[in-house]
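Several structures are given next for inspection.
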Structure I
Amino acid sequence: MDALPGPDGLLRCPWGTAPDMLAYHDTEWGRPVHGDVGLFERLSLEAFQSGLSWAIILRKRPAFREAFGGFDPQQVAGFGPHDVERLLGDAGIVRNRAKIEATVANARAVVALEGRLDAEVWSFAPQDRPRPARPADVPAVTPESTALAKRLRALGFRFVGPTTAYALMQAVGMVDDHLADCVANPRGDHHGGAA
């Protein structure tokens, strides 16, 4: 299945044509994200997504943001056992103890980096490559995502394997995995599909 026409007739990645995914596909996915808050949010949401559909996480994102203090790493790093129990009772988010505890641990790892998360993550950005022609050409894991996951774990991050690391790389624009004929053009370069 190659790119499909969206409601406006323009070609998009097949997953990006669903009404609940369209805006995320067109305006966020694959666009560069920098800074502790943005990277921590994407990393957290990708970890929560593990084993679930992204559409579920996207629908719950406002509740996640409220529950986790806007993904301010300083605030989340201060969460204790009572906060974990509070979050386990929050029906607006994914109530998984391991993922909640990993998010708190990851916030502490972000704080320990003292502003270096951006440089750490982006140092694993691969060289530019052509956009994939079809969904089957999009990898789930790459050598860079494996190395990024290993580095993040060494820095104290949890619930981040090579697949989650690659999903993070896609979400924050380290790679552009929009299909070659997709209209989305997150980098504003010649790779975007015709409008």
Structure II
Amino acid sequence: MAHYFTDNRNLEENRKEHSFRFSGHYYTFVTDNGVFAKTGVDPGTEILLKACADQILPGRTLDLGCGYGVVSVVLGSLVPRAKMSAVDINPRAVELCELNCVQNHVTCNAFVSDGFAEVNGMFRQIITNPPIRAGKKVIYKMFEDAFAHLETGGAFYAVIRRKQGAESALKKLTEVFGNCDVIERDKGYWVLKCTKLTG
């Protein structure tokens, strides 16, 4: 079975457009079969955006596991100097992310990457709604690689449902970063923030 966190270009296309309002802005997103939350922006991503939108600083910003680009579009429009990049293992998702950035007038460098495999350079902030069903081994490697790709003083943000492992993710991130705060709790979701204190 193909999942949204795999290369599933063989699936039949069924593109649809959905609208989304956030912080006084109106966005439209094209979705398709084989991508996460194809019927509209999921609650976890919306809670993640609400928690971190006013914390994002100018500088290189990575949307890790970008899906069809909700985080890239919204944060890229709210903080144009954030210099958005977006990666996903799913080529269909990356194609939609590029399309959605263009139609919402956001500049973003989107490309296919299995986690950080094709990612170069350092970032001011890395943001993710991780693919929990890929398993802890995959998710925890993303956490470790995020630390390695953050500038000193940079921040990592992740949203995870409590019943899908938020508490264990908090412990793992604390091990990796030496710190981790829950900056938002809403509808069973936790938004976690870690800061890279040393190089």
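Coordinate-derived values only; no laboratory data. Everything numeric here is computed off the predicted structure, so don't read it as measured data. Cβ atoms are built from the backbone, for glycine too; each structure is taken alone.
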Which structure, out of I, II, was helix-only ellipticity at 222 nm (-39500 (n - 2.57) for each DSSP H run of 4 or more, over all residues; to 500) calculated from, if the result is -9000?
II
Any idea which of I, II comes out highest on relative contact order in percent (Cα under 8 Å, 6 or more apart)?
I
Identity of the structure behind 0.85 (criterion: FRET efficiency 1/(1 + (r/R0)^6) of positions 105 and 129 (r between Cβ atoms, R0 = 30 Å, to 0.05), calculated), options I, II
II
Computed 0.8 for distance in nm of label points 7 Å out along Cα→Cβ at positions 33 and 57 - originating structure among I, II:
I
One of I, II was used to calculate log10 I(q)/I(0) by the Debye sum over Cα atoms at q = 0.12, 0.14 Å⁻¹, giving -0.59, -0.80; which?
I
Please compute distance in nm of label points 7 Å out along Cα→Cβ at positions 25 and 73 for structures I, II and give me the label with the greatest value.
I
